[in-house]
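None of the figures in this text is laboratory data; all of them are computed from the coordinates on show. Because the structure is predicted, anything quoted here is derived from the model rather than measured.
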Structure 1
């Protein structure tokens, strides 16, 4: 999970990119980078940490150009602490290409050998983004063969990229002196949205970003999503080209985007994140009714912030009072995307505080968006009990996460997952709770896709069915041995 944005403007675009990255900060806080293009010259600045920490006034002044892109990183491949792993990445031929990427490639072992032995290209990091960039550069170089570049050259190169690369990837790149190229994997696992506006000089301006809120906050109009397998090329003058570059595109957006990752005010693949979370609460309430006596519950409480919509609907459907019992410190980042278990554990108590006036002598039903490793959940339950709760029923708006997520979320190891090889009673004992209730997989799917064009979702972390069809047990074991955690 990362956040990416690309802009083709009629004026200097550095401030727009910076503002966009602030809006995407929830998608990654390990590092950030901005690149702009002035004619055929690139200007790049990247750094560890969050957006507000990374860029000074002198850095922004050096980012000259009307075309640019930006990235916030949540490390799932490569070393989180190495600045060299920060995006964007650059290669000098053909023309010079800069690229940012959201997702995970699942055939990096094969690509590494191909790039070195066949393509004669060298990657200097363990980042799959650098591999993706070099595959694109190799195929584009083959297409142009010394000729002037044409959109079809770019689209043919992306078509071959789709054949060589496996996994999830929403990407934005700059081609020196020519324009911006964006493309999305043939399964549309990670999101990518297009926006447009007309400048004061009556020129078209374009923005492509991970989430729609970036488009709306920059006063662009949402045009549509980049389709699975599609490539978009926008020239330096704002001319727009698009082409389907996959032989068999299918839309399987990541369900975890709607459960947790995306901001609630975003619309992706035509689905409102906020409304989908409300529906998750409605359906979760039906499951709760079947498993507990409602007279034994005094209050419903969310874990702020992403579970609030679901918790509100649970309280409404059950006819039980909704209360805010946990106060959130907004100056601590999202604990789920903290690198390493020890840092996650320290961050939970810095992030949340339980107010004893809301818990004392009450039977509490807590609603969270999901339960991954159980690190946060266990400490939340302890906080509720310390604050005076009589009984704690813990509910998750998502189903049990029993399998690794290999398409861009840091869930690489089965043994880290609280639900792996455990039944509900064992999970309750581990988390020290009175009752654990999960959303059903079918209900989660219904909540997300209702009234949309989306027919299927990537639910692999819940059901173990990997939509690309190329993820084997051997690969999962290799990922676990090489995971960041």
Structure 2
């Protein structure tokens, strides 16, 4: 009977238990994603055989508690940018506490039989971290299920690996090679992960060639969207109307076209393109990749398109075998804000209505200690930082981070504060304790503490800053993992 990881290299595979001993089970796929402790990544994977398919079920039930010393009105996913309020915002002076079960997750892997050196599978993963326009927490706590991951995958014995559907971006750091469901997501509880972590989960077409156990290369064309946020500001009047009449760079969603009318979508012209290489020489895992992006606006009857992108790299080093691991990753370029957990803006606007990408870097460092198979302790340090990008025409200034923008009321209750974010930094640490694993499944508790600093560009009145502390706990029950 096929193991859940059978499509991956033999060292990562584990023999499945007979189906008669369990109807459903989870493997590493059930734990890939937010808050999955390192010690729980490769359990055995009993499964169901139904006709030509092998079905492996996974997931967990979670109760999380969330405390923030600054109110965000947020669930288990924190807002690392504008949600960290300056002192002019009343939310800066009040804390919040919440309990949530919405990160509870379900997954299903369907694998076909091997045929003539080829294999196919489909994988689905969902949780409740979405909010339809009628969802609320007042009486019936009823939130929509969302599509985290849903893709089809085709592989061959020669090393060809094709994926189509929604999955983690190829820009995400992987633990080994470039195999799906082996992404190196941070181990914390926060559903927005860690500042400096590079990722998306979007529709994509990915082609990877696994040349051998030491080298893989691939490319991915991924669904585009630009983050504009508070990245378009202006001051002064001498240069005329801003933005120019007829300027369009994003629109509200069209419900008739099955889009969300309560948010906006940028007008994109082409997919994001990622080319990546991974090396596993025998000690450590190393990656390098390039990212290309395109941004478009329309001014009157003329379309304007500019390019952005960056260079990224990452590595995972086993400093002490099976005990202590160090990791580092980063992305540097222009228009890359979407790929960082802090979601700093990708672009700002020129005086003529065109978009221009903002220069940025994103860095994450991590240290993971596993003293025994039941305890994992982790610590992360991350930072995302942007450069000021603005234009002055006469006595008018446009763009992002300009010194002419008004920050005079950032420290005054109800005061005026443009407060374009220059950088967000985070220190985070915690642990996972697997206190039971047996016939009843797997039970774990976790604790995470996060400290953030948000700094704005200097403007009229100074350069405001704000900080936030977040504490989270999690109880998780993995009923399928024995």
Structure 3
């Protein structure tokens, strides 16, 4: 039996809530003011306090602040007839369990009281700490990406990164730059799909004063700004045929001529292009120049969609959890729980990692933690129909390494078992290397292998 304290100077509301709670099996205490509530709390332990906010004397917010010192601390449901964004914000900041505006249905109030006293059984996933990294994930398809990056990064070769929107193509470009021969040089990103042709030429090559209307000052283009470093051309498949000629000329000659100028400038830039489109099909259709495709695709890297590496979702959620603590100005954010991760794993993620990050952020804001799978379900329902990724690009024979097909997993344990086995296979059975890839200690890997009955022979 739960113990409930109802605090309201309005006798009608106080009695109606109290009687309804008593009929539901709760033991109920009544107070007409905060002073009266203090007297009851001095001699009685309560599980839930249902309090009006605005009353003669001290307000319910004062009572809420005082209740923070109690151990155990009762859950607080605040009521007010002056529902407003300001009072809701105050209640949220004061860590009230719930907030309800008058008038309300008694059945709604009883449901909130029941939720406040319901036992909270949350299993937090045990995720091994890992060193900070630009990219998160240990699925074999991501290991293939890491290997491709490590092979090509030191070489001054143009790279084409393919993958759906939201998979992290720019992160691949930044990793190529950071691990390349000139990591101290500039990294300049240009989204070709977001800039019309009339402006894209100026953005890429620059212009001199008077080159066109409103060109009041000389402007260095992205190619000049990236001299000695890396230029990332995102959504290269969206540029017009006319502009493709300008890019091809630069790739062939290595020189830049700003709009309105006759002076050529030689620059040394490593070009990394990215697209969610099937450029091979566009070449076949005559929509993309074949010679430009081969210039850009000195080496190709395919970034897998999130739905094909669902085993990485716990790692990604934990990565976002740590980052959100600083972004939201909070301390430690609890979670992720097993139930929440299971709910997230059921989603198909058309927006990929970017969509997952948005969902995790909203869940953390709405619930203050990453433990409530019901909040996750609501957030995902609300996100359905929101703009996400474009249609998946068609597969290409130029994929760096074959990705493991998505498997139907029965549980997170099953996902972890499959994942560990796949990484061990990719590492040739070398457990030290596999532990490094997974971001866990060697002894932790051994414990997990024993738990799941995984046996491999070291073939390194």
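Things to note:
- Test item: helix-only ellipticity at 222 nm (-39500 (n - 2.57) for each DSSP H run of 4 or more, over all residues; to 500) calculated as -9000, pick one of 1, 2, 3: 1
- Identity of the structure behind -0.38, -0.56 (criterion: log10 I(q)/I(0) by the Debye sum over Cα atoms at q = 0.08, 0.10 Å⁻¹, for residues 199-374 alone, calculated), options 1, 2, 3: 1
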